[in-house]
1. Can you tell which of P, Q yields 1.14 when Cα Rg over 2.2 N^0.38 Å is derived from it?
2. Which of P, Q yields 5.2 for distance in nm of label points 7 Å out along Cα→Cβ at positions 17 and 161, as computed?
3. So relative contact order in percent (Cα under 8 Å, 6 or more apart), computed for just one structure, reads 20; which one of P, Q is that?
4. Using the calculated result 13.5 for mean count of other Cβ atoms within 10 Å over residues 41-48, pick out the matching structure from P, Q.
5. Kindly point out which one of P, Q the value 2.6 was derived from, the read-out being distance in nm of label points 7 Å out along Cα→Cβ at positions 137 and 169.
6. Of structures P, Q, which gives -3500 when helix-only ellipticity at 222 nm (-39500 (n - 2.57) for each DSSP H run of 4 or more, over all residues; to 500) is computed from the coordinates?
7. Quick check on the output: 1.7 is distance in nm of label points 7 Å out along Cα→Cβ at positions 113 and 129, derived from one of P, Q. Which one produced it?
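The numbers here are math on the coordinates, done by the rules we state, and not lab data. The structure presented is a predicted model; accordingly, all values stated were derived computationally and were not measured. Cβ atoms are built from the backbone, for glycine too; each structure is taken alone.
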Structure P
Amino acid sequence: MHGALPRGCAWSRVAGAVARNIRAGTYSPGTRLPAASALAVRFGVNRHTVRRAIAELAARGIVRVVQGSGTYVQEFALELMLGRRTRQSMSLKQAGLRGRLRVLDALPMCASVQVARALGMSPKQLVLRVQTLGVAGRHVLHVSERFFPLPRFAGLDQRVRTCGSITQALAELGVTDYVRRDSHISAALPSEHIAVLLRQAVRCPTLRVESVNEDLAHRPIEYAVAYFAGERVGLRVRADE
């Protein structure tokens, strides 16, 4: 997750290791990290290197430094599940959060070759392109670009604007259940535009998820590319029945 930093840089290695510990739950949200001297001994570096690593983590919003008290893990960290019936609202609910999608932009357009292939359409057939921002409270989780076949899903964007949920909007259009056909997850540096929307630095990698959803008749209903804030959100892949 820290490929953008110099590979031989000691502070970047320490920052990466601490960030991984936080995501793994070794240091839970709200807890204080060990003192710089203890971390220096653990990683075999000097305290200046540790302080530089902590400054990097603070800049990324992973930790906060309280003068005279110590360094604390930021209270917000979230793990979302990916499975055949991926419903992020359920993951958020289990974490005690309420999520919502905000529609940033929507327009009909001719399908590109890539979109058409994913949706089982002929190139240049019309699709509805919807850009969304996924939020939970004041936290931004992901930015997505989604494509839906037209005319089947005409007006879906307006329904999402009203209800804040793709699942609910699909149900209102007759798709009461659907499954994830496949997902491809990779690490990617965000564009400047996506970094601004995610409220993170351009040099901080995101989790890029490319996916296709289909209805129970195996007809593709959505092709999406989502960028998750990699330092705030973890993804767990579950093998559903």
Structure Q
Amino acid sequence: MKGISFILKGDLACFRNPATLSFFETFLCPQRTAILGLIGASLGYSEKDTYEALAKKLKVGIEILEINGFTREITKLRNLKGKEITETPTMRNLLVRPKYRIYLGLEENGLLQEISKAIEEPKFPLYLGTSDFLAFPITKITLFKTLTSGKESLFECVVPEIKKIDWFITDRIKNDKREQLVIPAKKYKTVGDWKITDKGRIPEFIDLIVGYNCLIKTTPKLHCYYFAKKPIILF
């Protein structure tokens, strides 16, 4: 397995939780499908090309580096009822100046190099959730020619619950550069993959354990890959 990591950030972001309707909650980080879409946009791929070229080859990992609070805004939700379009004011939660380290793992060296070049000079604009929120230029791109794997029980990264595990939150991350905001980890159900059919996209769901500025401890130990000695779960 080969790898790449990079920094992704912006002024505002909204990764909508589709389970919320009257008030749009945001996930704390981009979903796997959002990251695949971002990589596909960098390469200039269509949605279909992104699925065919990346969805089954690329594994992703996510570490939340910064969240500087939340804000809210009212947006208009358009609904099509018959031939009429109605607009409903809807509140949505936004992340303020989020910053992430994104990890990618794949087997093909040629595709790894292609992705690395593309995210430095993307062919399409990159968004943080929706086209309302542009991502800053991607920085701190690091290539890993070989990733070693192992098993760990303590993680700073997002933890996918691929199988039933026991988990709990430990002490806040000890880092003087981080502010005091702590968001205790909790489990979210989100789209982990999708299929494109004649009837449109068919989502496949996954549970993610996500928190900010706290460590997640699991039982049993989980399979992970090491990026500069840091254990990251790719999914």
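1. Label of the originating structure: P.
2. P
3. Source structure for this number: P.
4. P
5. Checking each candidate, the match is P.
6. Q
7. It traces back to P.
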